[in-house]
Structure P
Amino acid sequence: MERLSHRQIATLMGFVRDLYVPRDRERFISHLLGALPGVVPCELVTFNEADPVTRTSRSWLNPTPALQWMTDQIWNRLMHQHPFVRYQEGGGDPRPVRLSDLTTCRDLARTDLYNELLRPLASDYEVMMGLPHVPHTVNGVAVCRSRKDFSDREMLLLTLLHPHVVQADRNAECVGRRLDEIRMLERGVEQLEHGLIVLDSKATVRLATTKARQWLSAYFPGRRLGSGPG
C-alpha cells in the first residue's frame, strides 16, 4: 500500500487550504492550474468543459499554447477520440484515472487526436479527474507530461485531492453567481434618484452611489469621501 511522506502530506494540506479561498470561477481555475504542478510534477495542466454531442468546449491550459485557438479547434473536432471522454460518456468513475489505464500507447498513437494534439502538447501521459456536477458534458482537470507515466503514489495524491477540487469548483460557481447578483443590484441602485451611502461602525463611508457622491461634494466641498465625522 502506498504511503505519503510528511513533505507530501504538508504539500497536500497547503494545497487544500488555498483551494478553499473564496474566488469566482475564472480565478479558481487560474489558481488550480497554477498550483497543481506543485503537488504532482507535470508539464501541462488543463481544465476542460466539453460537450461531445455538439463538439464544443471551453478550455484553459497552463502554460497557454501560442496558438490556443488552433488547439481548441483540434480538440473540438477530435474530442470523441479521447479515451477519457468515451469513458465518461459510458458512465465511468470521475475519480482520477491514468490515460494508460484506459488505452495502450500503441492504440493511442494511431489516433488523429494523439498526432495532431497530444503529441505536439507533450501530453503522452495524463491523469484526468472528472467534475461530475454539470449534466450532459464531460468536464475535468488533467495533469500531463511527456516522458514518464504517473506513479501510484502520485495517483494517491490526486485521488485525495479530487473531492476537494470538485467542492471548490462548486463553491467558485456559487461565488460567481453571488458577485453577478451584487453587480446587478449595484447597477439598479445607481439608477435610483435617491442617494445611498453605506457607513461602517466608525461612520466612514464604505459605499456611495453616484447621486450620493454628487450631493456630498455639493454640501461638504473639500471633504474626502472616506473620512469619518469630525
Structure Q
Amino acid sequence: MNPAFEIVPDPQNPLRLTTKGLREIGQDEIASEVSRFELLPGNESFLRFIGNYVLAQDKRIRAGQTMGYGYWTVRFAADPSGFLTAEEHDPRDLSFVPGVSYAVSVWERQREECVHRRTDFNPPRPDQYVMISPDAVTADTPVDAVRYPSPQHMSGWWLSSPDYSGPVSSMLRQHLYHLTDSRPELVQYLALPPGYRFQWDAGKASARFDPAVATEDAV
C-alpha cells in the first residue's frame, strides 16, 4: 500500500505549499509557490498531482528534471532547505522562473472549459506546432479555429481569421508557446480535443464538436 502524503503551508510564506511524507520513500519533499491567493487551490492540486505521480508510477523526481503539467512545462530545482522547488517557463522568453502561477492558471482555465463542454481534457504541449494565418497572429483579431487528429509534433490546431482566403501554403507554422504569447486570450480553448471547432470574436467564444473533423486523417 502506498504511503500517504500531505500538502502543508509554509509558515514563512502563505503562498508557498510543500509536500510532507514523500521523503519516507526516498523522494525529496516538493515545494511550489504562486503569486496570488486565488491560485492557492490550484497550487495544492499541482502538488497533489506531482505526489500522486511519484507514488503511482514509483518514480523519483530529481533536481533539474522537467515535467509537463497540462499545457505548460515545469522544472524542479534544489532548494538550500532540502526541498525540490517547482519552477516554470516564463511565457515570453521561456527561461525558467520560480513558481507555478502560469502553469496552474492555464490548467484551471483549460479544465474549466473542457468541463463546461463536457468533453475530455486534452492539452497540447507548448513545443507542438500550430498552423495560423498571417492575419490572425495579432491580438484581438477574430479567429476561426479547428483541431484535427495529428502526429506528435503537431498540436492539430489550425487558426485563421474569418475573412482569410489565402492558400494553405501561406499559413504560418509556429510553436504553440508563440501563439499563447501573442494571443493569450485563446489559451483556455486549446485543451479541447481533436474534432472541436471554436470561434473567438471580441472576447466572446463559441465552440462545438464536429464529428467529420474528428475522423479526418491526421494533418
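If mean count of other Cβ atoms within 10 Å over residues 101-108 is computed to be 14.0, which of P, Q is the source?
Among P, Q, the structure yielding 14.0 for mean count of other Cβ atoms within 10 Å over residues 101-108 is P.
One of P, Q was used to compute Rg and Dmax of the Cα atoms in Å, and the result was 23.7, 78. Which label is that?
Source structure: P.
Taking 0.70 as the value of FRET efficiency 1/(1 + (r/R0)^6) of positions 5 and 165 (r between Cβ atoms, R0 = 25 Å, to 0.05) derived from one of the structures shown (P, Q), identify that structure.
The value was obtained from structure P.
Quick check: 1.3 is what I get for distance in nm of label points 7 Å out along Cα→Cβ at positions 77 and 93, calculated from one of P, Q. Which structure matches?
Derived from Q, not from the others.
Work out the source of 21 here, i.e. which of P, Q gives that when relative contact order in percent (Cα under 8 Å, 6 or more apart) is computed.
Label of the source structure: P.
The value -6500 for helix-only ellipticity at 222 nm (-39500 (n - 2.57) for each DSSP H run of 4 or more, over all residues; to 500) was derived from one model only; which of P, Q is it?
Of the structures listed, the value fits Q.
To test your reading of the models, identify which of P, Q gives 0.15 for FRET efficiency 1/(1 + (r/R0)^6) of positions 117 and 205 (r between Cβ atoms, R0 = 41 Å, to 0.05) when calculated.
This figure was derived from P.
Where a number appears in this text, it was derived from the coordinates with a stated rule and is not lab data. Note that the structure is predicted; figures quoted are calculated from it, not measured. Cβ atoms are built from the backbone, for glycine too; each structure is taken alone.
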